Structure I
Amino acid sequence: MKKKILIAEDNENIRLLLNEFLKSDYEIISFNDGLGALNWLNKGNIPDMIISDIMMPTVNGWELVNNLKLSVFFKNIPVLVLSSNEKSQERIKFLEAGVDEYMMKPFSPQELKVRINNIFKRYNYASLN
């Protein structure tokens, strides 16, 4: 059974790229903002990972991450953030909040896949100990 990745990304082209590149290995569920992602989660759906943009309408990436990390149900879901914000302070803020990876846009799809696999390996290793 394929692992499930939830994507919150307002840029349709990037959302389609992520879906196309990852769908052979993962089940992909995608929304154009954090609100759609939160609504889906609050219906009892639990993905194996969340990939989120930062700058999105309605509920942005920071609000999404905060909601996830404050939730008893969602706080342990791995999160990878994609952003065009190059500021080190922004990356540090997200990493301190508990995201597992922070990647800059534009990104290499191959590098993204390696980072996703590494996150899953870390979580599998942690669950064995």
Structure II
Amino acid sequence: MLPGIASVITSELRRAAERDSCRLFVAELDAKPVGFLFAEIEAGAGPGGEPPPAWVHELWVEPDFRGRGLAAALLAESDAFFASRGVTRVSVRVESRNAPALEFWARQGFGERARILERALKNPRSTC
């Protein structure tokens, strides 16, 4: 198993095993994990009584294996999981400076819905 991916997969497996609303999908080549996607359906209904929202929390493919359609295949698996549970909307958080990821998600039909703005604190150790 590849060291960078092993610990993440292990922790996500534990979480997915604890909840029926979570799934961990793993891409393997030659019996070795080379990518994974962690999916979760939130509890309760969405806004206005819509079906519950779903999230792709993590999607990762080993750099040497990118460009082979593995990420899209993992996403298709999560879409099937979500659809089987009545989910109609899926969200993902992407860093605004991660151009390759933004391009990937756009190709998969994702569009911007909200922006999260942040700033660095001038003196984060001060107290009120």
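Each of the structures I, II was assessed by distance in nm of label points 7 Å out along Cα→Cβ at positions 41 and 57; the largest value belongs to I. Have a look at I, II and say which one yields -0.33, -0.75, -0.85, -1.24 for log10 I(q)/I(0) by the Debye sum over Cα atoms at q = 0.11, 0.16, 0.17, 0.20 Å⁻¹, as calculated. Derived from I, not from the others.
Can you say which of I, II returns -14500 when helix-only ellipticity at 222 nm (-39500 (n - 2.57) for each DSSP H run of 4 or more, over all residues; to 500) is computed? Source structure: I.
A short reminder: the numbers here are calculations on the coordinates, not readings from a lab. All values derive from a computational prediction rather than experimental measurement. Cβ atoms are built from the backbone, for glycine too; each structure is taken alone.
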